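*Asks:* In the part that follows, the structures are each spelled out as structure tokens.
Every number here is computed from the coordinates shown, using simple stated rules; none is lab data. None of the values given here were measured: they were computed from a predicted structure. Cβ atoms are built from the backbone, for glycine too; each structure is taken alone.
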Structure I
Amino acid sequence: MNDVTTAPPPAGPDNSGRIIDEPLSEALSRRYLAYALSVITDRALPDVRDGLKPVQRRVLYAMREMRLNPEAAARKCAKVVGEVMGGYHPHGDQSIYDTLVRMAQEFAQRYPLVDGQGNFGNIDGDNPAAMRYTEAKLTTAAMLLLDGIDEDAVDFKPTYDGADTEPVVLPTGFPNLLANGTTGIAVGMATSIPPHNAGELIDACLLLLDNPNASTADLMAHVKGPDFPTGGVIVEPAHSLLETYETGRGGVRLRAAWTKEDTGRGTYQIVVTQVPYQVKKADLVEQLAELIEAKKAPLLGDVRDESAEDVRLVLEPKSRNVEPEVLMESLFKLSALETRFSVNLNVLDARGTPGVMSLKQALQAFLAHRRDVLVRRARHRLAKIEARLHILDGLLIAYLNLDEVIRIVRYEDEPKARLIEAFALTEIQAEAILNTRLRQLARLEEMELRREHAELADERDGILKMLDSDRAQWKLVGQGLKDTKAQLGDLNRRRSVFADAPQVDAEAAMEAMIVREPITVILSERGWIRAARGRVDDPSELKFKEGDKLAFLVPGETTDKLLIFASDGRFFTLGCDKLPGARGHGEPVRLMIDLDDKVGIVDVFMHRPGAKRVIASKEGYGFILPVDEALANRRAGKQVLNGKALVCVPLGDADHLAVIGDNGKLLVFPTAELPEMPRGKGVKLQSYREGGLRDAAAFKGDDNLTTVDASGRTRAWPEWREWLGRRAGAGKLAPKGFPANKRFRPK
């Protein structure tokens, strides 16, 4: 067998110099910080000066470069998206198109910046057509944002590939940040700015120009609140809006606008004409229909969508005896007919630093930007005037020495150099003289040059005077804002109105619509709940799923509220009229409330106004709870007891509490030693070296303490005073004959 020599593998590139030895935590934190800053500054937060995110700014600038002005013909959106993605925004085409679509939707933007032609979606939530089917161009509002961008009004920066430049910010003729609003989620921060009325914002800016020390309350004399593109009724109190505008954080309650229409014979219907901002009309109709089907809106009989170009949702009451205000108040609580728009005025300042601003700070930042744009445009114009005057000076010299100039041009070998030498001209002036046509040598042309020179000289003097005067600059800023307001015209007509929410007891009216009849609530050990009509006299006749059995049997009425006390210390409230019937096995109660499978149910009982209960934890802490404090309308319930809940004892007229621990020691003390609290941990009921609380019972001192054993036999303990002590004591061993399970009642 021959020996085989294996050649060594070829040497790869030497990467030893690229390997960095550093802790993983430091490497991750540094790289994540860079990512977070990128998201904050380049994607999620708008600039306080123009109110735009980078992708919005790039779309508008690219459309302007494509000459898609309001007077021009619209172009395919696919072409626009391609230009933006290829030249300015190196991200997916769908994100760019989504941005373009949103800027064209009248129900999303208070002042649309894109004039879309084709299917750009609707208020029902339908998606827009593909970009190959839609066309777009800029609107008048967008041109106001771009006005002056060719006059050195703003800084430019290189694009992502360095092949071109893009504006850092737009000149922005009106306060677009607040006018159109925006939302965004960054890393560790977010922004949420509602739309406003640009005319009102401009009036507030003019007030700041006249009185820089104006307060937020002074500004709210003009900017009373947001102005949503879909209209609606703002019911947020004025003092709450003032706090929101002063701090930059808060919220705005917005309701649908509605009217009452009489349909004859004493009946009526409600017509919703405006839905809240960012609420999809189709989803709202579906939500209302589900409320009717689930019997959660007993005052509402039917809902229909009769919308065409305008919104028209028809709501029919269950009965003509229901007041319209009561019906709508109930629906405002149950559905998206009322929403709360969160306000978080988190923006990037002129240096790119994120921060939350007040209304006044945002307007001041905009005014400072407008002044900077004004000064830069003035200096740009001044430079052009100086250049033109320089040329005009040379041309006038040529007219004064016309014969000599003609001779030099006609006979000299180097006329340019000879003109410079003869008349002390610059190269620019000499070049302008040589480029002058013969027809422009007429006497009238000389007069026109002198007139132009005088006008430009006057304009130059005016600009220089303005640049030397802060007052003149601010005056021009104000005049520009007034002109902008006039150009926006009818767009400044307010759409959202303000109103106070009427004080209507909608819950009482809803309860009045429920037929009052006796029921018995049945809850099994596995958590299946149902309500049987009437009273259940013999629980043994109840049927359950295999392996399941009765846990709680609670008599009540359909108008009652059922309270469920969970082992995690929360109370849940269910309307008895909404419980499933007893024909089957019912429904899992955990589908009706947010209760984890690992959390048990301690007690179930009917709410009785003014009632009180003693609740306690396994650790032996407890207090007296007014049952009214346990009511909650949320699926998540209401946290009342801190700790693992164990007992929930009705207090009634009892004046003593008996507690027994896992160690078998019994303690009795007056209930007067217990505090009455709406929530908390409570005070120590009994002290234990090992284990914790096993059970508790409340009784009246004039009567005897009683226990019930597993077989159902009741026994009285007249000697209970032998175990009487003070709260938090250890107690004494329970008497002989006490139930072996150490409970006052069988579980």
Structure II
Amino acid sequence: MKLIFYFVSANVLVLAISSALLYLQSSKTLLEEIGDHSESLLVNGAGNTARLMEWALEFSFSSSNDSALKVYALSDQYSDFETFEVWSRLTDIKNANPSIDSVYLINDYTHTVVDSRLGLNDAETFYDQDIIKRLQDPVTAKHSVLIPRTLSVPLTGDSPKEVMTIVRFYEKGSSISAFVLNVDTHHLMSLLQNNSNYANRLITVLNDRNETIFSSIPLNPEQIAEFRSNESKTTSGWKLFQPLNQGEQLMVYANSSIKGIQDWTFIETIPKSVILGKITVLRNTSLILFFILFAASMTVIVLISKRVYSPIQELISRVMQQHQAENPGERYSANELDYLSNVFTSQRNQIHELTEQWRQNRILGRERFLRDFLGDIYHSTEEISFQFQEWGIDLPEDQLSVAIFRIDRFSEFLNAYAEKDRRLLRFAMSNIIQESLQSSKHKLQTVDMGNDHVAVVLSAPLSEEFTKKLHVSQQLMEQYLSIGTTVAWGRVLPSLTDMHEVYMETYELTQERFRFGQGSLIVKAWLTDEPGELYHLPVDKERQIAQALPKSDADTVLKIIRLAVVKLRELPYFECKMSLITLFMNIRRLMQEHSSQPLPSSWSLTAIENQIIQQETMDNVVPWMEALIMKTLEDIAAVRSLSRNVALIEQADLFIEEQLTDPNLSAKMLADHLGLSVNYFRSLYRAETNQSITDKISEKRLNHISRDLLASDSPIEQIIHHYGFSSLNTFYSIFKKVYGITPAQYRRMHKKDTC
């Protein structure tokens, strides 16, 4: 009881001191926070308002530079069409920003005004005589930029508007021809007016000539002077001040310059009573409630001490005696509270162990039942209902459907993670699905089906709202697990015994990601039930491919295939896959017809089907397919080119042999005979034989000449001319270069060796 008394007394003392400090400091602290916050808001609002005004200023100057407007304002005559063009331009300028109230173009030579509202007006009868008088007065004409004034709206009968007028003289000092733009002050100050919603709040904006730009209430000169005496002209800030015959107010002020042309002061005043009225009531109410709560607490403590302490003491004694009798060998502290704490800790640990074991067995049992339920183990509605009750599964027995979250690119995941990690991944997927859908009013159960997917048995009817929730689950898995999933939502079960059939249908439905892409959300009810027809390449397209293959025209082949892929995307998965395989086989047949060698194993039926399954989506299949076709066409072209080149070289060598005695035999003669250009044939021959055509002809002629020199005694000149050498000097130079001696020396040397 003493401990309780001391504890309560200390708490009461701390609370009393805290309450006193709170009572004294709350108003000051609150005013400082509100003052700083209001200053920040006003500075931002002033900056934004100044930027809007600067934009209007820049816009007016750039608009006034329009040559058509300037020429019109300085002309002494004009046509109706020119007037209409100018009025249209002014209307466009006015509509460029909702802050612009109206735009005029004053022509001092014709004494007319073109107005964006009324069109052409006589200057003498124009509704805004104020601006004309200002421009005609040399004193007021000096301040022609950012003029705050009140403008009557013609014809509409609306109350006058407060506007900021910007004037751009075209001939300042010579005429009052000018461009005039009026900005709606109330619209311009909308940012300031929306800063806060305090009652009796006053917003005032003054320029450096103490003219009122804007004020939420009318101000007299004395009030303006009072504001000026309390604000700083160089910095922003806030202070408490008391206007004449009014209560104390919080005054917040900020300064901003408009393009260095004019300085504006933004002032906001809020009555102090409005700020602190509710806080004062709350503070006094809290203090009263504290005293009531303290008195009630002391009373309850005394009553509890009398009525609870003795029974608790008796209970502790009984627990100690019973525990010592059950566990005679154990030793505990002599302190009653320590002893009781140890007993309760031991019992709590035992209960926790039993509870965890029971919970784990129940979770595993429920998971196993749901997996068997989807796997077609249970065939009776009564048996399924009994198992629902046995495992505490809260699902209705009608309006059930299945959604499947299937991992995209699972083959890559298989190579990177062991089965244990994959199981943890599916567990995390189930938790994310439960967490993201638990706010739904519909009931559901997640089931780890192994491999690449998690199934969800749910009672939600088809709706856009629940479809969006499934999409949110997809996004959360991408965010937290860094995996993409395809979601398929199947049809509603006719009965519980059809669960396996609906589950298998839904799993097949995930295959539709082949045409919709990875990360898709596929809903059975939104797809047509009509089976698609297999797509076959049209005969004319097949003929075009057959014509393009001999030319190695890959662009034509790929163009036709891309058009075919567009058609395939419209088909369901099975028809799309079979049509794609058929397309591959047709292309393989056409390529084989134009290839002298068998196509690689990557064109086999099994390889094609495995690749299509592994790629998962049409978006992945198309690049792979195009790369395979391009590679095969390049290989066929390379083989064909190699065979053709060998044939050309053989024809060239045969022709050289036949025409060796012709003195006109040359690279051009060979190229003409083969139907090729000279340069191409020269490059081709050198690339294939590492020898020029001229050297080849000379080599063959020298071989024949050297043989005839030894086989006959004919004169050397006669043998040389017979084999096409027209120049003896050229022949002797070539012969000596090859054999190192003259033809005569060659004949004598080799004939002597023969003898």
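*Asks:* Could you figure out which one of I, II the value 2.0 for distance in nm of label points 7 Å out along Cα→Cβ at positions 348 and 484 was computed from?
*Replies:* I
*Asks:* Assign the value 1.45, calculated as Cα Rg over 2.2 N^0.38 Å, to the correct structure from I, II. Provide the component values of the computation, followed by the final result.
*Replies:* Numbers: I: 1.45; II: 1.82.
For Cα Rg over 2.2 N^0.38 Å, the value 1.45 is produced by structure I.
*Asks:* Which of I, II yields -20000 for helix-only ellipticity at 222 nm (-39500 (n - 2.57) for each DSSP H run of 4 or more, over all residues; to 500), as computed? Don't skip to the answer; put the middle values down first.
*Replies:* Numbers: I: -10000; II: -20000.
This value belongs to structure II.
*Asks:* For which of the structures I, II does the calculation of mean count of other Cβ atoms within 10 Å over residues 68-75 return 14.6?
*Replies:* Derived from I, not from the others.
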